[in-house]
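In the part that follows, the structures are each spelled out as C-alpha cells.
Every number in this text was worked out from the coordinates using simple rules, so none of it is lab data. Here the structure is a predicted model, which means the values were calculated and not measured. Cβ atoms are built from the backbone, for glycine too; each structure is taken alone.
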Structure I
Amino acid sequence: MNTYLLKKGFYFHNTDADNITNEASFIQKRDIYENGIGCKRSVDISIKEGTKKLTFYTTVFKDYMLGQQALIKAGFVYDIRKNLFKELSIIFQKANLTITAGKEESGRIITYRFELVEKAIPSSVRFAEDLLQFDSHQFLVSYFGENNVKGDRYYLTEKELKKCTVLFSGTSRQAIFVWNDETNLNNLAYIIISNKPPTEEGLKNEPLPGNEWQLKNGVYPGMGIKDLLRINENDFSVYGNKSDLAFLVKPDDSGKINFRKTALMLSCPHCYDDKIFNQKEVSALALAQTNLPIRVFDVVLFTSKRE
C-alpha cells in the first residue's frame with residue numbers, strides 16, 4: 001500500500017507505531033487549484049488488532065462523485081433512498097469491507113472523505129464467541145452464503161421490533177445478530193443463541209431440540225443449573241418473580257463465567273409459582289438444591305464495546 005501511494009504522488013507526512021497499532025499519513029505532493037481554491041488530497045492508514053482502516057480525504061468534488069459511482073459499480077450495497085451527493089454520510093458495504101463516504105465544511109472549503117474499514121476474515125468459526133467477529137449482514141453473507149443468512153425482526157419487547165439477521169435459521173446452528181444500525185444492518189450490538197429465537201419467523205415454529213453453538217467455557221442452551229455452577233466455580237444470583245428481569249442471571253464477574261459480557265436467561269417449566277422464586281433474587285446454589293428442571297434458555301453475547 002505504501003509503495004502504491006508513493007507512485008501516485010503521495011509522500012509520508014507522519015508515521016507512528018506501537019505494540020497494538022501501526023499508523024501512517026500521506027499527503028499528495030502536487031497542489032491542484034479549482035476556482036482559486038487550493039485542493040488537497042491525503043490518506044491516513046491504521047492497522048489494529050486484525051482491522052485495517054484507510055481514510056482518503058479530498059477537496060475535489062469530482063473525486064467524491066466518481067468514488068461513489070465506482071463503489072456502486074463494484075457491487076457495494078447502500079441505502080438507495082439516500083441522495084448520494086447531498087447526504088452528510090453514506091455507508092457502502094461489501095463482504096468484510098465497510099466504506100463510509102462523507103463530507104465536512106469549514107468556511108469556503110468542503111472536505112470529502114472515504115473511510116474504508118476492512119475486517120480480518122476468520123480462519124475458522126468453532127465457538128459462539130467466534131461469531132462476534134462478524135459486524136455486518138454483508139460480512140455474514142460473504143462468509144456463510146446467502147442461503148444461510150436471512151433478514152428478520154427481533155422482539156426487543158412485546159410491542160417493539162428491531163431488524164436483525166438470523167444465521168442458519170430453523171436449524172440447530174441458528175444465531176440471531178442484533179444491530180445498532182438497523183438501516184445498514186451493521187455495527188453489531190449482541191448475538192442471541194436460542195432454541196426458539198424471539199423473532200417474527202422464529203416464534204412461528206416449535207422450539208428446536210437443541211442448539212449446537214457452545215461458548216468456549218462449555219455453556220450452551222439447555223445446560224442445567226448444576227453444570228453452570230460447576231463451570232462458574234462460584235455461586236451466582238438469579239432474578240426472581242418479584243423482579244422485572246425474572247429468570248435472568250444477575251450480571252456478575254466474580255466467578256469463571258463473566259455474566260456481564262454473557263447474559264443467560266434461564267427457563268423452568270411450571271416453576272413460575274414455585275415458592276423459591278417468589279423473591280427479587282435467589283441463589284443459584286439454593287435453586288440447584290431444589291432439583292427443579294432449571295436450564296439455560298437463551299445465551300446473549302455482547303460485543304467488547306459494552307464492557
Structure II
Amino acid sequence: MVTIDERLAVIQPLNKFWYQKKVATMDMLRLDLLHPVVSGNKWFKLRLNMKHAVENGYKTVVTAGGGYSNHLIATAFTARRFGLASVGIVRGKYDQLTPTLEACKAEGMELIFVSKEEYSGKDEPGWAKNFVTHFDEILFIPEGGANEWGRAGAALLNRFINDSYTHIAVAVGTGTTLIGLRNSIGMQQQIIGFVPMKGGDYLYKYVGAHLYEGKNKNWQLIDKYHFGGFGKWNKELPGFMNDFYKENKIPLDIVYTSKMMYGIHDMLMDNYFSVSDRVLCIHSGGLQGNVSVKGELVY
C-alpha cells in the first residue's frame with residue numbers, strides 16, 4: 001500500500017519583489033513536492049477513494065481523462081500500490097500514445113479509447129460499465145476524483161492552512177479541491193478559483209451543489225486567464241513561467257498553476273487585493289504536463 005509523507009509539502013514565501021508589496025504576504029503551498037507522480041492535490045483526492053475500494057473488496061478501479069491527464073497517471077500509480085487493477089477510459093483516439101499514457105501503461109493501467117461523443121456521457125450513472133464489461137466489480141472514480149471521497153480527501157488540505165490567510169488561491173479543474181477547501185476552512189477566508197478553460201463559470205452550479213449548508217459564500221471563480229482554452233497557451237505563458245521560476249525558484253505547470261499565478265499577478269497589478277491581505281496560493285502539482293513545453297522552460 002502506498003504511503004506518501006505529507007510533511008514534504010511546505011509553505012514557501014514568494015519573493016516580495018514579485019508581488020511588489022501589493023499585499024502583506026504571499027506564500028505558496030508546495031504540494032508539488034509530495035511525490036513526482038502523485039503530486040499536488042491528486043494524492044488527497046485519491047487516497048480515500050483507494051481506501052474505500054480496498055475496504056469494500058473492489059479489485060479494480062476505473063477512471064477517465066484525456067491524453068495528458070495528471071489524474072490518469074496518478075490513479076494508475078496509486079492503484080498499483082494499493083494492490084488494485086486500474087482501467088483508464090481515454091477521451092479521443094491516439095495513433096501514438098502521449099508520454100502520460102505511456103506512463104499509465106507502464107503502471108499496469110489498461111487503456112480504453114472512446115470518441116469525444118462517447119466521452120461526453122461520462123457523468124451519466126453507469127457510464128463506465130459500457131466500456132468495462134469484462135470486469136464484474138469496479139469502483140468508478142470520476143475524472144479529477146470528483147466524488148464524495150475525493151471531496152473529503154481534498155478537505156484534509158485544511159491542515160496546511162492557518163487562519164492568518166485572508167485569501168486562498170487554487171486552480172480549478174472539476175471543482176473538487178475548491179469544494180473540499182470551502183467545506184473545511186474558515187468562512188472568513190476568501191477562496192479564489194482559477195479555471196483554465198473557456199466558459200469555466202459553468203462550475204458555479206456544480207460547486208454550489210456540493211457545499212455544506214451555510215458554506216456557499218465567500219468564494220469565486222475566475223476564467224479570464226485561459227490563454228485560449230484548456231491545455232492551450234501562447235508564447236507569453238512559458239516566458240511568464242520562466243520569470244516566475246527565476247524570482248521564486250518554484251516550477252509551475254503549463255496547464256493549471258501557471259495560468260493561476262499569471263492571473264494573480266495581473267490582479268495584483270490592478271490592485272484587486274488590499275495591502276493588508278495575506279494570500280496563500282496552492283501549487284496543485286501536475287509538472288509532468290510540462291513535457292510539451294520542455295524546450296521552452298529554464299527548469
When you work out relative contact order in percent (Cα under 8 Å, 6 or more apart) for each of the structures I, II, which one comes out largest? II
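Hey, FRET efficiency 1/(1 + (r/R0)^6) of positions 58 and 274 (r between Cβ atoms, R0 = 41 Å, to 0.05) derived from one of I, II reads 0.05; which structure? Don't skip to the end; give the middle numbers.
Details: I: 0.05; II: 0.25.
This figure was derived from I.
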Given 14.7, 42 as the derived value for Rg and Dmax of the Cα atoms in Å, for residues 170-265 alone, which of the supplied structures I, II does it correspond to? I
For FRET efficiency 1/(1 + (r/R0)^6) of positions 26 and 138 (r between Cβ atoms, R0 = 25 Å, to 0.05), the calculated result is 0.05, so let me know which of I, II that is. II
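Can you say which of I, II returns 2.2 when distance in nm of label points 7 Å out along Cα→Cβ at positions 122 and 146 is computed?
Working: I: 2.2; II: 0.8.
This figure was derived from I.
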If we compute percent of Cα pairs over 17 Å apart, for residues 210-289 alone for structures I, II, which one ends up with the highest value? II
Given -9000 for helix-only ellipticity at 222 nm (-39500 (n - 2.57) for each DSSP H run of 4 or more, over all residues; to 500), calculated: source structure among I, II: II
Here semi-axes √(5λ) of the Cα gyration tensor in Å was calculated and came to 31, 21, 18; which of the structures I, II was it taken from? II
